[in-house]
Structure P
Amino acid sequence: MNGLVMLLISAAALLAAYLVYGRFLERKWGIDPGKKTPAYEFEDGVDYVPAKPSVVFGHEFASIAGAGPINGPILAAPFGWLPVLLWILFGGVFFGAVQDFAAMYASVKNKGKTIGYIIEQYIGSTGKRLFLLFVWLFSILVVAAFADIVAGTFTGFNAQGGRIEANAAVASTSMLFIVFAVIMGIFLKKTQPGGVLSGGVAVVMLIICIAVGMAAPAYFSKTFWLYLVFAYVFVASITPVWILLQPRDYLNSFLLIAMIVAAFIGVVLNAPAINIPVFSGFKVGNNYLFPILFVTVACGAVSGFHSLVASGTASKQVENEKHILPISFGAMLVECLLAVISLITVGAITVAGTLPDGVVTPPQVFATAIAGFLTKLGLPESIIFTLITLAISAFALTSLDSVARVGRLAFQELFTEETEKPGIVGKVLSNKYVATLLTLLFGYLLAIVGYATIWPLFGAANQLLAALALISCAVFLKKTKRQGAMLWAPMFIMLAVTFTALVFTIKAKGGLLLNGGFKFEADGLQLVFAVLLLILGVMVAVSGVRKLAEKNITVRS
């Protein structure tokens, strides 16, 4: 297979999916452009802040993409390019994009509240509490995995103590992004500029950050950056979205879109051959195609984390219901395209079944391949490698501050009842500072074992969260007299995939515990999280499916 052919076929399929299936869902569920959205109805200057669709799209896309669409397809490539490609396209359209659209739509129709609130309204308060606890545990996993990835891309020294200039430049540039994001937030808030002016200012800020960052690289250890990343995430998760979250995501969206465009051009110019097998079999090493392929590709096809962003932060910023489809469905399809490019990169630089020396992690695979592609334009490979690494780091850091806020909101909601006055314990635990601190503390304890250890569990939990989000959205659609049959097959398939994957994890860790070789720091935490996630997932799924089977109908919202 030729990489250019793969890319063009994929791009055409994803565009057709948006124009046909996306608009079909929009017609079926109904959009009311004249209705006041929660962003205006409950505007509070912190979480509910109306923003232009380009800004919300930037937040949604930058938050949901993370490192997932780069890591997942590359890690799954040993199964062969065909099963990975088919799952990205089919799963991305009929599972991922549908879930993202449904979650944001349901949230906007329910005061901009989270999936947890929707579960409480249409399934019950017990289901809501179980789901919120699941979301909180999941958020800890995401914080841990992505914090380790970000700190790794910032680390200025290799194992031998030598300097890594590209990483140090990425670190200093990323820190400047944060400073310029605050300036951008104030600019957007005070002047309310048009899309062209705000975009122009954003691009100028990006260029300044990159130029200064590459000229003044910051050389610090991974431990230092891990501390600093967690400190930043703490601040980002509690400050008003308009001053940091919105503008930083908006700035990053230009960088991320530029990376995708550059990667697209690189593939077009090189038309690389895909040097990995079409299909390697139903078992590769110790991994089975089902369920490992589906939980490994993760964000490139379907991700429960997306439903948290769509209903937790983005829905509170939507100006008009007509923007829901392009922001949610559209952002997911762009992510699918990035996942396809990631698959092409690993296929292009693999030679005789092995990667080049020194290229180990998925971000290194992606950056090395794209930098090699773009040298045909006469661009220095070292500079392109640094910029691509910067973009990948920006993906992960953006997801970090979003999921920390989501985890904080879920934890607060666990101890907040709108119909009851909370006690002393409830007041303390629902405090945003306490909720954020607890979320990040457990995230840090997991982060120190490394993302590679966490990723398999993250993938399974992520896909199970997608199944639970699909169940809750299906119940919402049924109870409000909207057609939701298109969600049924995805939710049952994802339940089968994720329960199987979690059972595999529990069995493997349990075997280590009984036969020796069990390490508490890595295996123990994974085992505890896997058991808790499986139990909570089963309980929420049973509650949701029971409600889905009921015949009583509530009032349309």
Structure Q
Amino acid sequence: MLAASDPAAMRAIAREYYDWRNRNDPVTSSDQGLHTWDDALSDPAGFPERRRHVEAVLAEVKALQTQGWNKDDRVDAILLRAQLEGDALDGRVLQAEESKPGKYVDECSSAVFSLLKKEYAPARTRALSATQRLRKMPAFLEQAKKNLTRPVALYARLAVESARGGDRLYTDSLMTLARDLSAGERDALVQARDGALAALHGFASWLEERIPQMAAWAPMGRAHYEEYLHRVYLLPIDADQLAMLGVAELNRYRGLESLLADPAMASPDPARTAHVPADQQAFLAAYQAREKEMIEFLRQRRLVTLPPYLGPFTIRELPEAFKPTSPGGFMNPPGLYDRDPEGFYFIPSYNPKSGNFYIRAAIEDPRPILGHEGIPGHFLQISIANHLQDEIRRQHGDGVFVEGWALYGEEMLTRQGLYAEGSAAQGQVLRLSRYRAARVGADVNLHTGKWSFEEAVRYFMEAGGLDREAAEGEAAGAAASPLQKITYITGKWQIMGLLGRYRDGKGAQFRLGAFHDQLLSYGSLPLSVIEWLMLDDPST
């Protein structure tokens, strides 16, 4: 038996925990490229036991005596504890199973989507798995109703919209897998699909009827908010300092917009471009075409090394089911267990007359968003992180680093000369940073109880410069996913500080591309830990 303070014991605890988590969350496993349980959903009746298990493993890790361990083992102990703290706090504080109906709707959507997005197995194999998952959805949603002992009206409205808006995922996208099924198998798939859709629509109606009696959205409170800042993100600042960082960055980018030769360039306008795509396919193709140009720029300037295992990065239309809380689309990187290195960026449905910020920006110049989501942003960074040999570090998905790196890359490309002075792309980078700074204020003030939801919407519009549609989506995302919105500016701020210290240490030997390569080599870790690894400074 391993001694309680043996690093090998810590790694055994970690491995057992990751295996347990994968079994108990089969849809996320599928999404991450582990297809052992593709025919299963999670057991919604089992969440109390799962919470107890997380707390027990956390207590075990807290009890480890790490004095005398080498630096790498101590770093891994800190990271494992932060991972467990995040899972434990989610259960103890957010209690999504009781309050967020969207948790169940999202699992149903992801259960199908995770089987569709990559051709990891023959279509027939994936279709048969889908049939099994679809058959389980009515009972899954019935148990969800029992679990939702204190549903929140805001979350319920989002769930209703998502449940009713996602039919095409089931009726159109899913049926592309049916081509090799026998007649009986196809009938079984259709029957299971129709039953699942009826259950989802019934769940939406059940929620809608009860919304007037549901609890209003309530903040988590400052104490819990700071638990996440310190225990999960390992940040060296409190809520007030975080809010001040958001104000400082917001002031900076609003001012920089005003210093443009034409400040209107910060607001995307398709009318300024000579080539407005004719339809959805042309829109996707135009997006994709700019990627090669960006990669060539990075290579010529030696700004980052693209590893040989890097796969393709493609642009796709955002499924309807994900539009309520992701108005700008989202990145789908290679999964943690994925054998296929391809990644996607899901963009909103094309409408040349749309007022949506993200669509207007993509029509005029998609490169700033493409750089954030693709190369050198999320796709590159996460692809590298997935290849780490250290399991605990490979499993760590620190959002502050992930989003901070992508946002840092937007400004880095601007300052390295990719975009012309005063151009729409340069203005877009400033506006994107401006509204990411507004996200900090909205998130902190919402979740520490200083602002209402409508105040957050107005702040996104007035301070962030967003249209009403985008602002409402941003506020909904902030309310539903505490602390996610702070990650962009906070991570960029930490990376900029690290860059300055690194350059001071290297002196005449400094090269920006070498800094980027070393930074990315650590994976998606908290930047306070990366300071320890990169600069041998554990003080933060």
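Every read-out reported here was derived from the displayed coordinates using simple, explicitly stated rules and does not represent laboratory data. Owing to the predicted nature of the structure, the values given are computational and were not obtained by experimental measurement. Cβ atoms are built from the backbone, for glycine too; each structure is taken alone.
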Ranked by FRET efficiency 1/(1 + (r/R0)^6) of positions 369 and 425 (r between Cβ atoms, R0 = 25 Å, to 0.05), which of P, Q sits at the highest value?
Q
Taking helix-only ellipticity at 222 nm (-39500 (n - 2.57) for each DSSP H run of 4 or more, over all residues; to 500) from the coordinates of each of P, Q, which one would give -19000?
Q
If you work out FRET efficiency 1/(1 + (r/R0)^6) of positions 121 and 193 (r between Cβ atoms, R0 = 41 Å, to 0.05) for P, Q, which one comes out largest?
Q
Output the label of whichever structure in P, Q has the greatest value of Kirkwood radius over Cα pairs in Å.
Q
Work out the source of 19.6 here, i.e. which of P, Q gives that when mean count of other Cβ atoms within 10 Å over residues 113-120 is computed.
Q
Consider the structures P, Q: one of them gives 46 for percent of Cα pairs over 19 Å apart, for residues 145-224 alone as calculated from the coordinates. Say which.
P
Calculated from one of P, Q, relative contact order in percent (Cα under 8 Å, 6 or more apart) reads 30, and the structure in question is P
